[in-house]
Structure P
Amino acid sequence: MSHDPNCLFCKIVQGAIPARKVYEDDDILAFHDIHPWAPVHFLMIPKQHLPSLAQVTEQHAPMLGRMLALAPKLALQEGCRPYPDGGHRVIINTGAEGGQEVHHLHIHVIGGPRPWLKG
């Protein structure tokens, strides 16, 4: 499994930087965002270093599929209400112009009760 020794998320995967874990298996790590935008905000990353969604190939499809299938389950586990009344947002920022700050593919899962949103 490839790692970038200068990558913040690779350091989290290796245990060199602590994180509040939500989920972990051999290929995927999910942990709470240190600057949450909502009551529920965690990141899902592949343990293998992959700089962004722009570098994804067909070989990554099974891992990305697992991550997307896992996101709703973890969102419920972390406090999001079920669809259709509740829900969550899934965001993948890609590249500098896409708002990506850490260049290791990551999925933001954001949700939870937000009383200021109506509709």
Structure Q
Amino acid sequence: MRTRTLRFGLYADEQGLAWVRELVAAAVGPRSARIVRESVAHTFPGSELTTADVYDLLAEQWAVEHPGQSSGGREAVELRVHLVCSLRTWRAIRKTVIRTLCPEGTAPHVCRVPWMAA
């Protein structure tokens, strides 16, 4: 088994970030995988780009979906979760997290936390 990384761009406040972390932990729990580290990045190593630069469309999505509402403490970040697991398990976990981040299918709707799988 190798260490593999799940990466999600999020436009979230602390509460939204905690919710996504819980989704990841719930997806990992029943599988043969172990979370070894997790971090929230605001910049990309070896680059001048910030997560705000890369995931700026998530802030725009929030503004469109929540007209007139304050974004509060939300910011564009990248959640990185390092797992020890097989490639097949990593794929299954990633698929489960994506499905639970916005479970309402393809019909127009508002996601609780705007996100992008990286």
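Bear in mind these aren't lab numbers, they're just calculated from the coordinates by the rules spelled out. What you see is a predicted model; the values in this text were computed from it and never measured.
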Which of the displayed structures (P, Q) returns the greatest value of relative contact order in percent (Cα under 8 Å, 6 or more apart) on calculation? Q
With helix-only ellipticity at 222 nm (-39500 (n - 2.57) for each DSSP H run of 4 or more, over all residues; to 500) derived as -6000, matching label from P, Q: P
Test item: percent of Cα pairs over 14 Å apart, for residues 63-102 alone calculated as 67, pick one of P, Q: Q
